[in-house]
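Listed next: structures, encoded as structure tokens.
Any read-out appearing in this document is the output of simple, stated calculations on the displayed coordinates, not a laboratory observation. Every value quoted in this text rests on a predicted model; they were computed, and no experiment measured them. Cβ atoms are built from the backbone, for glycine too; each structure is taken alone.
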Structure I
Amino acid sequence: MCVPWRTAHGLWSEREGLIVRLEDGQGGVGYGEIAPIPWFGTETMAEAEAICAGFGPKVADEVLDAVPAKFGCVRFALAMARSPLAPTSSTIRLPVAALLPAGRDALKVLARSLESGFLAFKWKVGVGDPADERGLFDDLLGRMPEHAKLRLDANGAWDRRQAIRWLELCAGRPVEFVEQPVAALDQDTLLGLARDYPVKLALDESVVSLAEARRWQALGWPGIFVIKPALAGPMAECIEWILETRADVVFSSAIETALGRSHILHAACSQWLTKRALGFGAGGNFGDPRWDGPVLGPLVDQRAIGINPGEAIWNALS
């Protein structure tokens with residue numbers, strides 16, 4: 001990536017992935033993207049490469065269908081390559097949340113994003129000194145217009161005491177939700193915080209797969225699900241789950257290329273699947289328009305997403 005991202009998990013400076021190309025017997029070609037994040041809970045690059053290498057030059061549909069559910073990134077890419085999303089006549093326009101970096105650089109990015117018309121923002125917290133972050137929180141809110149909304153993303157960095165202090169601080173403020181306040185495996189604390197405080201909470205690292213999202217639903221999770229479709233599996237399965245359960249969902253980027261992003265956003269804009277701003281406001285990660293795709297503004301529809309860039313990306317790698 002041309003600009004490393006600093007989160008509670010550390011500095012993320014390289015994005016590894018695979019591009020899949022499938023050709024059917026009639027000469028039809030489809031492309032998919034495998035974009036794992038092992039420290040987030042997905043398969044590793046080595047596992048993804050081994051699965052693809054095992055297919056050989058020819059592979060039957062039933063073999064592709066048999067890839068285990070735990071390999072969500074591979075399954076997302078294979079489903080994408082086999083069933084490209086066709087543009088529709090949908091007129092749905094969805095807001096996009098701009099991503100604010102950790103630290104005081106957030107103020108600069110906020111100013112530029114406001115000038116561009118963004119009204120939803122996601123800020124990375126749990127990275128610097130807690131007292132400094134709480135002061136910066138007040139500075140950010142002081143510079144946001146009254147109708148704008150802020151999301152806080154702790155990436156599981158806080159303990160229960162820190163999370164409580166932040167949730168008390170957020171009460172009565174224009175905070176849309178607090179994302180993954182404590183570690184993904186701290187189930188009891190997450191459920192307790194969601195029950196005891198009025199600020200909405202969202203799960204991210206806790207729901208890397210749809211199976212985990214369904215498990216949290218069974219536990220009675222009252223908050224939001226931040227779903228990274230590129231990690232969760234086939235887009236059709238994600239859509240089916242949302243429509244079936246009426247889950248309160250935010251679609252979020254896994255820092256995939258324009259290939260995976262276009263597939264996700266075309267689906268998101270095809271029908272009403274979410275009432276919340278899309279978490280795809282981190283553009284220009286690769287410094288190459290072939291990989292980054294069109295710059296997204298504060299509102300996105302199918303016309304703004306652009307055409308599927310699979311062939312261009314494949315040719316750039318060849």
Structure II
Amino acid sequence: MRYVLILVFLLSANPLLFSQTKNVESVGFTVKDMNKSLAFYQKIGFVILHDTEVSGENYEQLTCLFGIRKRDVTLLLGDEKIILTDYLTAGGRSIPEHTRSNDLFFQHIAIVVNSMDTAYQILRRLNVEHVSTEPQTLPKSNKAAAGIKAFYFKDPDGHNLELIYFPKDKGQPKWQVKSKSVFLGIDHTAIGIRNTKKSISFYRDILGIAVQGESWNQGVEQAHLNFVENASLHITGLRVKKSLGVEFLEYLNPGPGSEFPSDSKADDLWHWQINIEVNHLVKVLDTIAKAGYKMLSKGITKIVDKSGTYNAVIVRDPDGHALCLKEYL
């Protein structure tokens with residue numbers, strides 16, 4: 001009876017908890033030259049699922065960009081999707097060269113591999129730009145992440161990407177299934193944040209994405225992975241069901257870097273967005289507005305595309321990262 005009462009209290013204290021997020025569908029980001037980006041991503045295992053061009057008032061309202069025509073390409077790797085967007089009539093600003101992994105507008109996707117050595121050699125042949133000095137193996141002293149191998153690098157537009165290899169006792173069970181593919185899928189998207197508690201209040205308490213675990217990472221391996229000298233991080237992983245995870249990167253040392261640019265637009269190349277399917281979009285949006293968070297869109301917009309018909313709105317989290325909330329009709 002006690003546990004039932006506790007659950008009832010939690011639900012009454014926050015009626016949206018456990019009910020709003022159905023699925024973290026995909027991660028999208030803006031590219032400069034779609035054909036160049038496709039050539040790169042296909043070489044590391046992604047396959048084209050949809051390739052469309054769209055324009056019109058609904059997309060202008062959703063992105064808050066006037067007179068746009070854009071090409072959206074949905075790519076599949078394993079069970080996970082990313083969406084590349086090339087703004088054909090706009091075209092925003094490039095990612096600044098001085099950006100670092102502790103900047104608050106930092107974001108990446110973590111691509112799971114079955115062999116770090118093989119995947120790294122493929123990237124070397126593609127002549128990718130390193131962020132990490134080389135692949136790093138996290139030490140035994142970090143029990144939550146011991147044995148995980150990771151490597152940061154950049155795509156042709158300067159978007160940060162991560163390769164990640166999970167030993168047998170780490171990660172989701174599906175990453176342990178034997179496969180002939182080197183690149184298996186996407187485990188999560190990671191975002192730079194200022195304050196873990198505040199970010200949890202948004203992603204867990206408003207959106208209902210559950211906290212799965214956390215770790216405190218530091219040491220020479222972590223510094224060389226992130227390319228931030230003397231890096232010390234509080235990392236928190238969140239996930240709903242079996243969908244893409246969201247990971248918080250709070251830099252305790254040297255602290256957060258550059259703020260998310262206040263004049264950011266959807267056609268800027270540093271624009272990423274996490275696409276989330278929710279229940280009760282109007283309720284969720286009302287809660288977000290009352291909590292003081294900003295909206296990128298001009299309002300809720302009806303969209304019809306290859307994935308279906310849905311109402312959508314793009315909002316910003318506590319640090320400025322974009323989330324496209326969708327409710328299918």
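Computing distance in nm of label points 7 Å out along Cα→Cβ at positions 120 and 296 across structures I, II gives 0.9 for structure I. Calculating FRET efficiency 1/(1 + (r/R0)^6) of positions 176 and 224 (r between Cβ atoms, R0 = 25 Å, to 0.05) for structures I, II picks out I as the one with the greatest value.
Given a computed value of 22.8 for mean count of other Cβ atoms within 10 Å over residues 24-31, which structure among I, II does it belong to? Corresponding structure: II. Consider the structures I, II: one of them gives -11000 for helix-only ellipticity at 222 nm (-39500 (n - 2.57) for each DSSP H run of 4 or more, over all residues; to 500) as calculated from the coordinates. Say which. The structure behind it is I.
A value of 1.06 for Cα Rg over 2.2 N^0.38 Å, for residues 136-287 alone, calculated from one of I, II, originates in structure I.
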